[in-house]
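Scrolling down, you'll hit the structures one after another.
Since every read-out is calculated from the coordinates, none of them should be taken as a lab result. None of the values given here were measured: they were computed from a predicted structure.
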Structure 1
Amino acid sequence: MYTFMFELHSGMRWLVVLAAVVALAWYAWLWIRGRGLGAKGRLPMAVFSVLLDIQVTIGIVFLVWNGLAGVGFPPHRLEHGVVMLLALAIVHLPIAWKKKPALNVPRNYVMVIVLVLGLIVAGVMRLPQGWVM
């Protein structure tokens, strides 16, 4: 079970990063062009946030399962978890902006995605293996 959960959590991070890069490119393009969101304009951010939700949930299950199975709770794993929870909280900030003018939303999304990506990089760097699978 350890190997499955570890591989799932380690491999899924690349989907999260891919979704973040796609969303970042999309919203940066909208912001540069001075366009607001279209009918499906919130979709890239929704995909990114849902994938991050799933990733953090898998991580919490892995942390608790593995910790209680005898490995314990090493500081680097707890630090990683705290940073990822902070990233998760920040990725959900745009929910509060649903009523904001559509023209400002791409700029706000770009800032959130950059901040969350920075936290993800910092959180993964806390692990001994870093970005290596």
Structure 2
Amino acid sequence: MACDTCQKGAHMDREAVQMASVGLIANAGDAFSHFRAAIDRAREGALEEAEAELAAGRQGIAEAHKAQIDLLACEARGEGLELTLLLVHAQDHLMNAMTFESVAREFVELYRERRAEASS
């Protein structure tokens, strides 16, 4: 079974790589924005909203990761994939968002602890 973005044995054309790359960038960027919002909500003391933002960010990462897995599956099957600067940029966005998730979760937890200490 061939992956969604290319046909078995075929070279993935430049337009398909660009479309996949844009999808990665959009989903990773959306995730990053949610993680940033989670920190902001936690700072404000809205911890439930912060958790909701973290969950929304994880959903964006999951969507981006699906596209990434699809591209990797194409390549693993020997279905050609043209490496472009846009694809490298997309991967960079995804990795930054994935790293920032850890930072955001840590900040939310620190704000949670700070609030608990202040109220005791």
Structure 3
Amino acid sequence: MPKKSFTAKLRALIPSDPAIRTMSLSTLINTFGNGLFVTVEVIYFTQVIGLTPTKVALALSIAGGVSLLFSVPAGHLADRSGPRDIGVMAYAGEGIALALLFFVHTYIPFLIVNICMGILGTIGQTM
């Protein structure tokens, strides 16, 4: 049995359907960007703004937990209204919430904005 080359193995991982390929690429970019942002967010809010690491970790944990509660309702909403429209609105709202972080200097607004970002991110992933 002949061995597959590295490029053949790589091509087998890439979906042949253009729509699935586009969704896969957008998911990869979104996941990479979110991971990068969360890392920088922690550094920024602890080192520059002055929140304690405990408060930052607690806020991000609460936001993550709350956003999990919206997974199933977001799926139902996308089924009724169409995933593309819901995704566009959710990601636009998440972008606005992200911009609001520029004005955050204390814990409670940090918590609220991160909860909103988590919920909107969860809703956006229902596409």
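See the values below:
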| read-out | value |
| --- | --- |
| Parent structure of the calculated result 41, given that relative contact order in percent (Cα under 8 Å, 6 or more apart) is the read-out and 1, 2, 3 the choices | 2 |
| Which entry (1, 2, 3) yields the derived value -0.42, -0.64 for log10 I(q)/I(0) by the Debye sum over Cα atoms at q = 0.10, 0.13 Å⁻¹ | 3 |
